[in-house]
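Take a look at the structures below.
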Structure 1
Amino acid sequence: MSIHQFWESAVKVNISLLNSNHVKALNAPAWERTLQPADQIRGLKLADELGFSKILMPEHFGIPKSQVDLSGDHYPQTTTALGFVAGVTSRIKLSSYITILPLQHPLIHAKMWATLDWLSGGRAVMMAAVGWLEEEFEMVGLPFHERGAMCDEYVAAIIELWTKDVASFEGKYVNFRDVAASPKPVQKPAIPIWFGGDAPAVLRRVAKWGTGWAPFQTPPGDIPARLDAIRSQADYHGRPLEVMYPIYMLNFGEAHSVRGDPAAEGMTEAQQLIDQLGYLQSLGVTETEVPRPALRDLDHYADWMHWIAADVMPHVR
């Protein structure tokens, strides 16, 4: 399905890698933290078979002790984990959610993501953001308050490395000349890059480079105005834009605090969920992740996935 057709007719449903829920604050169940790789394989293969759109993988490299109660500390390295996903699936897209772009050099990012795309047959999707946890930048000796400018240079440098046989780049934070780097991404002209966040600088990045946008703190009702703001940018590339808004984001506050929004709770009534997805679609949302209700174990989780695939997904695409 083309991007244009997708915009007109669908809200795709994504799913997170088990045992990688974004935050403890959203009450990740204890049973998920006991899962082993064989359990992951079972869940991943089922998601692939049932037609879920993407596997989403969060990223942090280190969590300060003071933040563990809200954020948790279980974050496998993103591209490594997505490579594992690629090996046990055949069609599902492989997406970060998010890649903290300034924390690694663009030569490293470009190589890791191009390798993932090449080995997976063109299924990689990078969702980039500047990060919010200042202590994480301190851990690796990077200037937190320059992360936006670093991100802009890194994106431009990564695209250069993906698209040029011999790449060169000159900037404040990144400098390289006459660099050959293969394999190149399978997807042309480059791996899709999404941007996560809500600040004006994020909207400018989406306009200039982005395939899609994932708001984190933007209320759903404000999404159409933000999309208009993106399209009004001088650098807007003119392509249709995809938008991902996981329903559980309604429960997110600053620094992973919990709002207690009942609309973010997991649902067990198909029509209620279909109506909520229809509302998001009317705002321009093209992808979502539906919140899980209380689940007992992996078997219960598999039953829930079958229910979403059979009773919900056919009605939203």
Structure 2
Amino acid sequence: MHVLLLAGGWSSEREVSLRGAAQIEAALVARNHAVTRLDPARDFDRLHQTAKLHDVAFINLHGAPGEDGLIQAILDQAGCPYQGSGPAGSFLALHKAAAKQLFREAGLLTADWIYLPVRPGPDWAPDLPYPLFVKSNTGGSSLHLFRVLHAGELPAALDALFGAGEEVLIESAISGREVTCAVLGEQVLPPVLILPKAEFFDYHNKYAADGAQEICPAPLPETVTQAVQDAALAAHRVLGLAGCSRSDFILRDDGQLFLLESNTLPGMTGASLVPQEAAAVGLSFADLIERLLELALAQRGKPSTPFASSCLIRP
């Protein structure tokens, strides 16, 4: 097939996107697909016309554009299938405050939060107890993430985020172990237990080779594993997602599971989590990429690829 590989973009996660795209392209070429790379930061005006000339697109963009639904809307207009969620689900997942509303209404536990689209006045104070996490409302990869221990540290975190043009989400800090779990199609993959070497799973811990210990399948009791998988699938459905998503959780010591967020375009680098989960059910990295293409075609009514009969996920 002729695959349009979209990577780069202009978000703070550009370099992560490009690193993953190199591995995705190698996997596609090894499976005899013809690949065209397009970076929206450089060739945005060519996107619609170029998409018309391809059988399918593979979106490896993080943040905006990509996870905000813009690219998906353009591809829909061009009639070009793509892996993952459509514009609405993409934007709902990217906008953490919107997603948390839907999670809570669906009965999924999530940390208490405050959404600040603009900077409050100098006398404002959060009505949440410290410590707090202060983060970009639409960012990812744990960029622009601050752990604020007391009121004196809050202004610097807000300065950094609002200074970068970000909307801000403030959350109560939940103590516990970090667990993540992916959904591929309607198949829930084995969770990953993350043991960061720093105090929390920040950008360095996510992408450095020595940043964290990631154990897949997570060594958790069967009932806890099932609860994580059930919550990941529920989050996927609540937001109306498709293709692949990955939801991140904090498992508190008392067994309560708190949903942090869902990602519609999970990372695809050598250090990424979804490829580890796929490997645990027998899918190589190339198999995973091929499976995502199959789902892209199936969910948009296009003929399936030969992959469907040769490499199915084992339950």
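Since every read-out is calculated from the coordinates, none of them should be taken as a lab result. Keep in mind the model is a prediction, meaning the values are calculated, not measured.
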Among 1, 2, structure where P(r) over Cα pairs in 5 Å bins from 0, in percent, for residues 105-152 alone as derived comes to 5, 18, 21, 21, 15, 11, 8, 1: 1
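One of 1, 2 was used to compute Rg and Dmax of the Cα atoms in Å, and the result was 19.2, 62. Which label is that?
Working through the options, I get structure 2.
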